[in-house]
Structure 1
Amino acid sequence: MKKKLKIYLASPRGFCAGVKRAIEIVEKSINKFGSPVYVRHEIVHNKQVVEELKEKGAVFVDELSDVKDASRPVIFSAHGVPKSVPEEAKLKNLTYVDATCPLVSKVHRESEQLNKNGFEILLIGHKNHPEVIGTMGQLPKDSIKLIENKNDVESLKTDDFKKPLAYITQTTLSVDDTAEIIDALKNKFPNIKGPIKEDICYATTNRQSAVKEIAAKCDMFFVVGSRNSSNSVRLVEVAKKAGCSNSQLMHSEKEIPYNEIDSSNTIGISSGASAPEKLVLSLLNSIKKDRKVSIEEVVVAEEKVVFKLPRELI
């Protein structure tokens, strides 16, 4: 007889509104313009999504210089791009569609406004993440400085800044870690200006809250998502901090650890904002082969956010 296993399913999980919009932009562009349609960088950080879009007629390139046919449209990924990219597209006479998540665009506008108002800007984020590259690329070099952790805050000197100081953040960070960095900044620079509405997006916050709700009850925790997906990697960290030390990222190359599952009585499952729900269902079905599974979905928020498509695709 199969051994019982309780699974807590975190909700919300999986696709956020920005990811849904970005994927729809690629699909609608292929329908409207025919294939191929070029996409600069992975549209979202998920291998399965990218592979499916390739099958439909998308060609993924690293840079605009890799576009072989200038008569075909190019789509910019959901993570946003530096200002230099649309400028280069115009110089090359490329048609482009911008799939930047509107919540990332909000941070871009914020940074430009702060810069215009004479602030020096600190960006809390992860070096070399495409979103950080895009945000830093909205402004002239040296007018925005990257802060990755509390040590970076400690190394800042009050004399380094001649103008008023403000901070903005990447949208997919750990809510708790970022709060610690912000506290450190406020202690050091009591007059530092923060965003009117915080930059970490609703989807990141909700997914982390759902994981926190269930992690302590679990012997194991799985986050379905890609290794280069910032929000997925953060969910693993959040699960560990919230009380489940055996928390793992289930990416496309990872084998399901049946031995560990076999010695567990309770498992938590969530998925990153760029992971399709079918990957979660596939994991559940694999586990169900050997165990008598009961599932409890733990809902911490209802997400009704929908972002409009760019005008040229409506």
Structure 2
Amino acid sequence: MIHANPNRTGEQARNVEVALRFKKKQGTPEMPQVEKEVLAPNYDRVRGGNLHLANNARDQGWPHPALYLRAAFPDRVDVMERVIADGDRVGLLFRVTGTQTGNFFGIEPTGRRVDVYEVALLRLVNGQMVEGWFMMDEAELLRQLGSPLPPRPDGRIVAPPVPQTVSAAEFIRALEAGPVVTAQDRNRLAAAKTRLGPTAREGAGQVLRQGFEHLRNFCKARGVALDLDGAFPDRRYGLDIMLAEGDEVWMRFNVCGTHRGAFCGIAPTGRAVGVHGVAIMTFRDGRWIDSWTFADELGLLLQLERPNLLMA
């Protein structure tokens, strides 16, 4: 259950209320009216949750899963797990659950039940959403459906562009320029520094979920280590959004590099790759307690032209 934070400002509390109302009313008869009330006229849906599946289906003549995927998953229920509010932003972590009984971006009905994570990062102004960024665990969604990414009749693989944001070092310099006064300020800085490289994450608390979780499990099942440094020797991080509230810090980052070494059985391609990730970290008295990280694994596999690797 999501509890209200009594320390939120009036604006932050209103933003959370608006964000949760938007989620809870999806697929209900009230949704058209709610959208009129909570979505600003200039609302920008920067990224959809099923970005890669939607891009793969574009212009292929496949049935559309309809608004909020209700034609594909008519019994969809989103289970909220975490909420954070900072300034004009709200972060939501929830699980998308439902049964696929309709065509889903080219995947014929499977009758299978799914339960996958999605994260939303929203920006609100005057009680309305002006920006929405969503990322669902599309790699796990395909695995639970038991379906590969539907092949396009034109044979194309639609890969996402490599993210272009400021480097972690530049982001950290801006934070250090201050002021660094509150516990949240210090937690933001500590969290950002974990993106400087693997050694910066030594001494971490409990790892609840790692980035590239499914690829790690895939490699482990085959007795192969997931060597990110060997596969992407120039691996580097960028940061673009950070929220802090109470003992939690959420950050949207990206990890980029050149594929120069073997990666989960994929021979070096020399391709420049890069995908987004979201890390949720907990601190207590300035000490890093735990972390939960979610990366765009399907996006990376599309860039390497192996979108169905995890289905093997």
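Read the figures in this text as sums done on the coordinates, not as results from a lab. Everything numeric here is computed off the predicted structure, so don't read it as measured data.
Overview of results
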quantity: Structures 1, 2, by relative contact order in percent (Cα under 8 Å, 6 or more apart): label with the highest value; calculated: 1
quantity: Structure responsible for -11500, with helix-only ellipticity at 222 nm (-39500 (n - 2.57) for each DSSP H run of 4 or more, over all residues; to 500) calculated and labels 1, 2 on offer; calculated: 1
